[in-house]
Structure I
Amino acid sequence: MTFDRQVSRMLHEEHMQAAALMERLGGALARHGPSNPPGADDAAFASLRRDLGDALVGEIERHFRFEEDELFPALEARGEGDLGPLLTEEHASMLPARLRLRALLQAGQDGSFAPDAWVEFHRLAGELVESLLSHIEKEEVALIPLIEETLDAEADARFAEAYAMAR
């Protein structure tokens, strides 16, 4: 897909990064069932753990805030307000799992999980993989084309600059 709008391109790139991270997480969950936590010496999981920790509250939260605070109101002002509330609701529904997963990752700083913590992590991470991938698909199918159709070049430049500054 080609994009005429910078904001579409920026959001799409972040969607692809988040989807790749969720695919990595899903793969790790498949390799390590709920009763088989990864060991502290598992280099692949240690890398995933770092990337996931950074993304759960930082990158994903920044992405959601930009959409909710800047993009959705602008689309609504242009008569395209139906999608924003649905996507905002999905953002909110993922927040408790994201915060709890982040806490579980921080609790096991030595790289290991207590068995009960891993069971909870495994369950919540599986739910997040499913919900975030579904959310990304909705945004790719509905939000990105709406941005392309609705924003003019001037508005796109303003939003792209604002979003770049928030990074």
Structure II
Amino acid sequence: MSLRDQFKKANLISDKEARRLAHEARVERTTKGREGLEQESAQRQQEIERLQKEDRERVRKETERLEREKKQREEWAAVEVLLADAKKPGPGAVRFYFATDEGFLPWLELSPREAQELRAGSLCVVRVGAPNTHTYRLLPLEATKRVARLRPEVVALAPRGTL
């Protein structure tokens, strides 16, 4: 059933209007010929395919963007968990002094083992409190590298190359 027939059945166009449209369609087919109509049909099909391709590309890009944002949110949450689970230093007999970027010289009471690991570079000091506070925790080197990618401001002491 053609669109013209559907309009007529729905009483959107009159019988007279339907006959006029049918006549115009016959005249158009006659003037353009079979090749002209097939060419128009092929052009319409190409346009539809082009629009579908553009739509698929737009959807693909949007999906990739959403996936990147999701991974970034997951990484941010993982970094927050790393900081929350960082080891509290001490108690110990060794005072370990270090300089911060703000120019402070805080110290931590560490066990001899923790002090040795800090000097060797396998442990790092991270700030878990607000900026300009002195609440520090110890974090392994690999975890510190992960934290430094998103939140470099919380790394108080790390071996060269971490940041």
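All of the numbers you see were taken from the coordinates with simple rules; none came from a lab. What you see is a predicted model, and the numbers here were worked out from it, not measured in a lab. Cβ atoms are built from the backbone, for glycine too; each structure is taken alone.
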Q: Using log10 I(q)/I(0) by the Debye sum over Cα atoms at q = 0.11, 0.15, 0.16, 0.20 Å⁻¹ as the calculated read-out, with -0.49, -0.82, -0.90, -1.23 as its value, let me know the right label among I, II.
A: I
Q: Using percent of Cα pairs over 17 Å apart, for residues 11-66 alone as the calculated read-out, with 42 as its value, let me know the right label among I, II.
A: I
Q.
Tell me which structure, out of I, II, gives -21000 once helix-only ellipticity at 222 nm (-39500 (n - 2.57) for each DSSP H run of 4 or more, over all residues; to 500) is calculated.
A. II
Q. A value of 1.00 was derived for FRET efficiency 1/(1 + (r/R0)^6) of positions 91 and 115 (r between Cβ atoms, R0 = 35 Å, to 0.05); which structure in I, II was it taken from?
A. II
(Q) Ranked on relative contact order in percent (Cα under 8 Å, 6 or more apart), which label among I, II comes first with the largest value? (A) I
